[in-house]
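Where a number appears in this text, it was derived from the coordinates with a stated rule and is not lab data. Please read all numbers here as calculations on a predicted model, not as lab measurements. Cβ atoms are built from the backbone, for glycine too; each structure is taken alone.
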Structure P
Amino acid sequence: MSKGRTICKVLRVIALLAALSFYPLHLPLSLISAAHAVGNEAALISTATTEGRLAVFDDAWARINERYYDQTFHGLDWEAQRTTFRTLAAKAASSEELYAVLRRMISSLNDPHTRVFAPEEKSDWWRPRFVSVGFALAEIDGLPTVIKVDNNSAAQRAGVRAGDVIESVDGEAALALVKSRLTTLSDPASASARFRVFAKLLDGPSGTSVDVSWREKDGKQKSARFERYWQQRELGVRMHRERGEYTVIEIDAFTKPIAVAFTRSLKQKLAGARGLILDLRGNGGGDAEAMSDIASMFLGIGSNLGQFTDRAGTSFTILTHFRSTLTPEPLEQTRLPLIVLTSERTASAAEIFVEALRISHRATIIGTETCGCVLAVRNRHLLPDGGLLDVSELDYETAEGHRLEGHGLKPDEAVTIERSDLYSGRDRALELALEAIHESRRNNSN
């Protein structure tokens, strides 16, 4: 095929992807624009009545029934789900209870991409909103552990530190809560399911509070009540030098502004660099065009980034290209030694990106297994009351024909987080990446 025909084919694929975004695992990285919502916002109904609540429920159920990528719903009787949960929706005492019912129904799909948002929960994808208590949790050594505390938060003032172990939540043993929630999942043994349960242990509506007790480094027990509140995050890209010669780039998500900033600044930031480390440990996915642009800077023109298929069997492939679809500037490829850092939070489009680099032998992957959350949503659906529904409409296979959904990518070098690392602020994955890239450079110079 001629270069011109290849370019035309790529541009046609890009046009198909214009409304396609990949979904992250959790609210802080809900990467889909509210501007893409499909529906009639001029005629919103109230959920204060039974009729209004059922209208919202029926619309959500029907949309999933019509558009879900798997017509078998993973073996789930979707008609029976409607019967069970429609009665609960009718009896809901508030909009909050209605959306809790919808989430219970949707959770039976065991699909973190298909999600529902109440009207007050909507946010722009480049500035995602989420409910927080001031710190984040993950599973460390089988225990719910604090991995990050927000500066100037009530949690920080109360003495919560990264590395502390959560002992109880509202008077219930934290581990017992985790085990109880895992039993409700269709695949409780999966790494992504466990990750979600631990990460969401303190979830609840904004404005409510939660009693938490935790164990500090020295074994001392502390407790406090924390209020849940809305928090907004600015997604971006950050670059810095390590050891004077290796550029580390932390990419929060694959968004169009981030891709443009990355494209325009990479040449300058790489001046004099001997190697490059891409930190995708907090990257939950993003925009297909943005991901393709950034992938094109490391792979050759026409590299296969995988294939998407809808429930009717219609498929299309994403390819790398030589010119950015977002700016008029050409994409300058770099052949510098490359390391990519991953974690359980690396999801969706980020997993596609990592797998493409792995298949091409372009990078070494260091960290922990990725989410295994790779489905796609064409558009957000506007519910009758102004809420939003995301439905997974497309399945994904790699260029080698492997599904990633439910199967996280294993790193070349596994580095798990230890509690001592959190207390000391040590980043062993980054340390190993720096040593690996230094060794690669030394071997290449011999």
Structure Q
Amino acid sequence: MKEIVPTPPAIVHNEQHAVLGLFQKYVVPSYGRFELVLARGQGSHLWDVNGRRYLDLGGGIAVCALGHANAEITEALVEQSRRMMHISNLYYHEPQGRLAQQIVRHLAPGKVFFSNSGAEANEGLYKVARKFGHDEGRFEIITAWNSFHGRTLAGIAATGQEKVKKGFEPAVSGFKHVPYNDLQAVRDAISPATVAILIEGVQGEGGIAPASADYLLGLRQLCDERRMLLFMDGVQDGHFRTGRFQSFQRLLEGVPGADKFLPDGVSMAKSLGGGFPIGAFWVREEQHGVKLCDVLGPGTHATTYGGTPLGCAVANRIFEVIERDRLADNARETGAWMKAELEKLAAQFPHIIKGVRGLGFMLGIELAENIPAFANTGKVASLNFVNRLHDAGVLTVPSGTHVVRFLPALNLRREEAAEGVALIAGVVKAIA
């Protein structure tokens, strides 16, 4: 039989150029990839095909909650795969029920739907909002500028960044964007069709920008007054990254009136599976006299792979490890130490680092404008800085044109954080 696509040649010694060649020939070029070919990982370190080691402070963009090649995740995968990897959602299985129970326990009474990704989790929230407001003709969702809610057509319509929308018009209708942390802007944007507000507690793609306590409390009050739903996208800033399960729990600590704050729905993914693809959204039990957690009844929403026994077994094990090893406290304490050290660096080199943002293990450094070393490179400052960090042996994630994100594993050790800070300092000094 004639081969339609020839068998790919073997990769001898995993040479970098061979791997790059495979991608260039066979993989859709929809990503702006760095020219690093990674071969293996262990904990908070990765090695490329040439054997060079990198400290991973990007965490697969906030995914690798327990680092790389974690033995307990592997054990959960092996144990569950020997029992049952997949059944459809036409049937029940214990791992999904237990995982939903864990999520509800960390939030409030309600129910959980499982998906495969954060974008899909947000899609579910859009459908909850539309179903809730359907009989009144309400469907519009207000989101924030600089937000990011996924790459589906509805996700890019919800996202408050024009760059992700270009070339995919006409946009899915029903989304309106307003400035972040601006309560009056939300009030002014409400129309008779508005049914919900969706925000991130800490904008990740938008430059590590936390919501203020007044903003969160004001949004809750506004939604209560206008019979609207308040949703939070916890895909990147959730799952203990800020030092609490969800970012709003950390942002509102010790704030008067915060005990009354609760969103109506929360999307999640990334660290939930620690590298295994799984997403979810939680919906509170009741709101505005409606059994909100039951709005999506049989036949209204579905997925083939969401909530498989394998994915749920991994996510359950991650919950166990995070609680047993008090990794939320580690994110809070080691993250605070890292932030303080980076602030010292910013004070020493204000012409390179304009400021430091974030909390827990969701940190960012904002680079100064017009850094001479980056002139005439044809790349924005954040990409230039990330590339310099690669040369130094550190992996991070750009966020916009002038912010570099740090989203490490929740079990990052203090000595590893110190290693990272020292390498970052060396890069800053070299640029200066």
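Here helix-only ellipticity at 222 nm (-39500 (n - 2.57) for each DSSP H run of 4 or more, over all residues; to 500) was derived from just one of the structures P, Q, and that gives -9500; the source is P. Taking distance in nm of label points 7 Å out along Cα→Cβ at positions 140 and 228 as the criterion, the top structure among P, Q is P, with the largest value. When mean count of other Cβ atoms within 10 Å over residues 60-67 is computed across structures P, Q, the figure 23.5 traces back to Q. Identify the structure, out of P, Q, from whose coordinates Cα Rg over 2.2 N^0.38 Å, for residues 92-347 alone was calculated to give 1.17. Structure P accounts for this read-out.
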